[in-house]
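Several structures are given next for inspection.
Values quoted throughout were computed directly from the atomic coordinates according to the rules given, and no laboratory measurement underlies them. None of the values given here were measured: they were computed from a predicted structure. Cβ atoms are built from the backbone, for glycine too; each structure is taken alone.
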Structure I
């Protein structure tokens, strides 16, 4: 019953994930491997009614196939910016380990079963830890606020903050811009307003090229300015993460978009050109 219920439950879970194809989500080939593994686990439960040892072996083979889906399930609960993992995901991960432990320890323990259980737990812990550290290095947990300003080169000899309702350009930011000899008038027109010590200011005199990237600062403030031909970064030596947002055209406007590890994309209005 353990193998039969577990196999059918995992199969139902994978089939529900496959139904997302009707919403435009592509099917990953490993889903089919996991689905086959789930049915093999259920088949092992049926065989166990007559031949427990052979049924246990068949179920173990199915559980090995389900590993192709278990590791992605595990990665899905690694902390991610602005994402709260489902409690159901945690339950699925634990349920798989319980079934593996059952196969390894019942009705009798085996050296191979104990080793397999230990190897899966260690591999899972390493996967979770390495994924988390990789996201830390990329800046996933240190995302900045981003403010977009239309940049008029007039006047050419001074800096005018013509519109800044959110106070994005404070005294420190103004001093940074003046030290880089940036002149003209700035008009706030969009962006995000996260409460964070890391900030990005994006200035543009004209529509930026498609897929322009603004990398997230490791510390404090970084400014990206587009003069209609080239991008410049202020300060030039500012340290940035490898994670970035992308400027994308949207009709007559420009959006600033960030991709999530889950595959989703979040876009915010940045520039209006009409």
Structure II
């Protein structure tokens, strides 16, 4: 049996005040590196019993950091605060020295989270606040969304704010509906890898890139399909990471599903 110290840093969502770092003891058979952030938050019941000394609100916390003993896996954090009052929306990333790569990764993760949250209900209010935090961590997956707290903001409002501060709209790429359809086709692809059904066509605005999608791994951001561009000499079914699809700035266009074999071998869609 092992005894662990759980360290945590909290901010009150209600009044935005910071709480002094806390420590509690945990008795467990697990080793330090066997706990995930989600498991630690569950163990702490998301701090539902802790009250804010400033405003008295209980259990309404954003957890900035939580880790076992001295095993803090967070090496840097990218934070964005957004505020709304009387229809006016403003905000910015917290001050910090972020590399261009960190900013790019953070925006990509935030856009992915926005896409995932579109089906959830976040009501709009005349006055509100939002806080988004990206952790850069020492081990895989090396980065993660650790806070996505919306109060009085819709997901669409947050998406427009991200568009505004980056100066460009989110690439349309793959909709939530198409994503679900491709995940449902993954088992069919595993059963028939030689002649699967192509169910979606993505194309860039300059007509230089075509991606024909077949399926998506439900557990990873990996899609399967056929890429056509100047760098791919022949048609073949391959895995395509979501990051590559976004980098090519493609959008879905209408198409009639067809089997892949004839197209790969002869360029015929049937």
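Matching task: -15000 is the computed value of helix-only ellipticity at 222 nm (-39500 (n - 2.57) for each DSSP H run of 4 or more, over all residues; to 500). Pick the structure from I, II.
I
Suppose you compute semi-axes √(5λ) of the Cα gyration tensor in Å, for residues 143-206 alone for every structure in I, II: which one lands on 33, 17, 10?
Source structure: II.
If distance in nm of label points 7 Å out along Cα→Cβ at positions 79 and 135 comes out at 1.5 when worked out from the coordinates, which of I, II was used?
II
Here Rg/Rh (Cα atoms, Kirkwood Rh) has been calculated and equals 1.04, so which of I, II was it run on?
Of the structures listed, the value fits II.
Which one of I, II has mean count of other Cβ atoms within 10 Å over residues 55-62, as calculated from the coordinates, equal to 15.4?
Answer by label: II.
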